[in-house]
Structure P
Amino acid sequence: MVNKRIDEATGTETVGHEWDGIEELDTPMPRWWLWIFYATIAWSLVYVVLYPAWPMLEKATDGVLGWSSRGQLAEELSAAELAQAGVRERLSRIPIERLPDDSALMAQAVAGGAAAFKVNCVQCHGAGAAGSQELGYPNLNDDAWLWGGDLRAIEYTLVHGIREAHDEETRTSVMPPFEGAFEPAQLDAVVDHVLSLSGKAQGNRVGAQLFADNCAACHGMQGEGVRAVGAPALNDAIWLRGSSREAIARQILQPRMGMMPAWGGRLDPVTIKMLAAYVHSLGGGEDFVEVAENPVVQVDETP
């Protein structure tokens with residue numbers, strides 16, 4: 001270009017264009033930068049030959065080495081499954097109530113259950129298993145259990161669910177609605193009595209009598225609950241639907257009962273066993289107490 005010239009100050013040729021008195025020097029790239037640039041070009045050519053690179057209609061080119069990220073992932077998963085196979089086999093053979101006897105296996109079951117919990121259970125019970133009073137999802141960290149908190153009971157609940165319409169062996173309990181059964185003053189008296197069972201209010205004779213006539217058959221005279229029918233304890237200050245007077249009155253008049261899906265048809269038995277171990281380990285798990293089917297009764301024949 002006719003405007004090209006040698007800059008007197010630097011001795012470098014200009015590129016030939018100028019704007020408002022400003023000209024651009026045609027300064028050559030540093031040699032070290034050029035060599036790095038050439039090296040990246042050479043490396044890219046080698047990479048194209050060795051690894052999958054060019055997209056085709058169905059897949060990318062395979063590359064001379066035959067490596068792929070999917071293939072590497074498959075190998076790692078296969079190795080992980082092989083490493084877990086022994087643990088899963090041992091878990092499949094051991095009765096769940098005997099699992100605590102093997103502390104190492106129990107620890108592995110809890111770790112596996114924690115992973116399964118994050119995939120299948122956090123949607124309702126939360127990442128920390130604290131549940132939600134607003135939605136009626138129970139807190140799994142406390143020691144309040146509707147149906148029992150030992151490993152076998154937890155496993156049964158996981159397998160068959162609660163009020164699962166598609167499982168004949170599901171756990172089921174029903175609280176009848178008492179709407180229209182009490183006068184407003186009677187309802188207030190019952191609420192006061194329920195709150196008094198956990199020291200939250202002053203008890204009264206009217207509420208105690210109404211509770212005994214209508215509620216004690218399921219919840220017990222002292223509000224201790226009856227696990228055989230899934231009736232919650234009312235004397236432990238642990239509330240599934242809230243502890244306010246309004247929440248308790250609503251639950252008496254129009255009881256809300258939750259549902260838990262049966263996982264027996266969705267997860268394999270070993271995964272369910274690991275989930276039971278994890279839930280049991282959260283802090284409220286109970287020891288398994290074996291009850292003889294035909295207990296022997298000893299009679300004192302001493303005259």
Structure Q
Amino acid sequence: MLSRKNKLILLKLLSLFSIVRGYNVLMIVLAQYLTSIFILAPNIPLREVLFDTNLFVIVLASAGVIAAGYIINNFYDREKDLINRPQKTMLDRLVSQRTKLTGYFVLNFLSVILASYVSFKAVLFFSLYVFGIWFYSHKLKRMPFLGNFVASTLSITPFFAVFIYYKNFDEVIFVHATFLFLMLVMREMVKDLGNLRGDVAQNYKTIPIIYGESASKKMISLLILASCIPIYLLLTKYEVGFMNLYFYACLTLMLLFLIALWKSDGRTHYVWLHNILKLIIVSGVFSIVLIDVNMILDRILW
């Protein structure tokens with residue numbers, strides 16, 4: 001049996017993991033490595049990619065900045081989250097605001113220091129990334145359109161870090177990035193629909209608050225149609241191997257999503273819609289290995 005003190009420590013660690021969205025950070029780390037192996041550097045031996053110190057530092061710095069971003073976002077949204085997600089917020093409050101801010105500064109400082117191992121350009125990149133996350137959380141998050149666009153851009157930024165490192169400018173990479181970006185924008189807009197009560201209470205100027213839920217649903221519907229363009233290109237113009245199964249599944253899920261979207265009228269429904277988009281994004285990470293299944297065995301033997 002754990003003592004009361006040990007239980008409290010365990011709860012605080014769980015709270016900290018919840019605040020920094022540890023599962024999201026780990027998923028982004030995995031996505032960066034899989035993207036590097038199968039899309040950005042397919043001709044480099046697997047061992048060289050996995051044991052590339054510079055890549056490891058870039059991924060670690062990205063993880064630190066992202067975790068710090070979740071902390072500052074939690075700091076600014078504590079009142080809104082108390083309305084929208086009361087149970088999670090009560091768990092997060094086990095860690096004091098002072099501790100959160102300390103963790104925020106420490107993580108950002110260490111991430112920039114790590115980036116200096118790679119190059120001055122990396123330091124500049126991550127410094128701007130840190131500033132961008134803070135400025136979004138402090139100012140831009142309350143603005144319609146711009147807030148959604150910037151949030152999605154910041155979410156995809158870690159992939160640009162490895163993209164710049166490998167200097168791979170193949171057209172197919174931009175098509176993949178466009179699809180992911182559209183998914184992220186949709187996710188942000190669905191989150192706004194689900195957070196309506198808290199956003200109204202905290203005077204956030206989101207799209208559903210200013211223009212109404214119907215207008216927001218129409219915009220999301222247009223984004224679904226727009227996302228079909230990169231899917232079509234990836235299925236017909238580029239070689240994606242067995243990952244085509246993933247994109248066919250995406251089309252089915254997005255059709256179901258569209259039908260459910262127009263039938264949704266409450267937070268519970270929007271949480272389900274958000275989970276569908278999250279499933280598409282997360283499964284997309286693991287589906288990267290399907291681009292060339294034979295390459296997995298070949299590169300392991302290299």
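Read-outs: derived from the displayed coordinates by stated rules, not from any lab. The structure displayed is predicted, hence computed values, not measured ones. Cβ atoms are built from the backbone, for glycine too; each structure is taken alone.
Listed values, structure above:
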| read-out | value |
| --- | --- |
| Label whose coordinates, when distance in nm of label points 7 Å out along Cα→Cβ at positions 14 and 198 is calculated, return 8.6 (choices P, Q) | P |
| Winner on FRET efficiency 1/(1 + (r/R0)^6) of positions 166 and 286 (r between Cβ atoms, R0 = 35 Å, to 0.05) once structures P, Q are ranked, highest first | Q |
| Among P, Q, structure where P(r) over Cα pairs in 10 Å bins from 0, in percent as derived comes to 6, 25, 32, 26, 11, 1, 0 | Q |
| Label whose coordinates, when helix-only ellipticity at 222 nm (-39500 (n - 2.57) for each DSSP H run of 4 or more, over all residues; to 500) is calculated, return -26000 (choices P, Q) | Q |
| Comparison of P, Q - label where distance in nm of label points 7 Å out along Cα→Cβ at positions 214 and 270 is highest | P |
